[in-house]
Structure P
Amino acid sequence: MKLSSFLVVKAIISLAFGIGFAVIPAAVWSIYGVTLDPAGILMTRFLAACLIGIGLICWFTQSAESNTLKSITLSLCIADTIGFIVALFGQLSGIMNTLGWIIVAIWLLLALGLAYFRFLKPSKT
């Protein structure tokens, strides 16, 4: 897979979750067994804004020059690794139901993919 294709996949995932969290946060989280109070809805909508921004960055920079992509993939790799750790702790603490492992897996796969393109794959896009 090429980096540009991976960034499109990340953009689609980020935009899908971002839009869902922005429009129907309580309904999306209920799939994972999480109940939100008003503060949780507000924080989810802040997360939605970030996810939509990340999705758009991935979409619009998929064909950027190599140095720009190195910076973007490093930044997103760090962010997705932190997201994976947060999701894993949340899952292990019982906050989410069994479907919460999907969230953990998504963060992990995105972090690993970005690490691969940033550190292992030659700089071709």
Structure Q
Amino acid sequence: MIQRIQSIYLLITSLISISSYLIFPKLNFTFNDSSFMNCFVIPYLCLSFFVSFFNIFLFKNRLLQLILNKIHLIIHLLVLIIFSCLIYQKKINYPEIQWIITPILSAIFLLLANKGIKGDEDLIRSVDRLR
């Protein structure tokens, strides 16, 4: 159901993942003779996009939606920590620092979606108590 506000937040999270790949400069950092972009960033963005987009259609199972959002939020926080460590070690240069925006914005919208899902769940539980 796209008319729920948490579905809009999840859609925004998936759009952030796709747009960050298209807008931000590519990371030139290599890790064990392989590109950091190909081994870490692209799978992270694909996972973020598909989990957010799939989660929109789980509107009938709100508890599963909450669990998936919390796992997704933990993934974003781990990526934020990894990017922060790479920036601290000066492996990511100034133009590439924009990549830290992606997990921050995604985490914010996931928290808002969790708040909306929790509100729906509380509303339905209160109606069930009245029966």
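Of structures P, Q, which gives 12, 41, 26, 14, 5, 2, 0 when P(r) over Cα pairs in 10 Å bins from 0, in percent is computed from the coordinates?
Of the options listed, only Q reproduces it.
Just checking, which of P, Q has the largest value of distance in nm of label points 7 Å out along Cα→Cβ at positions 65 and 105?
P
So relative contact order in percent (Cα under 8 Å, 6 or more apart), computed for just one structure, reads 37; which one of P, Q is that?
Q
Bear in mind these aren't lab numbers, they're just calculated from the coordinates by the rules spelled out. Worth saying up front: this structure is predicted, and the values here are computed from it rather than measured. Cβ atoms are built from the backbone, for glycine too; each structure is taken alone.
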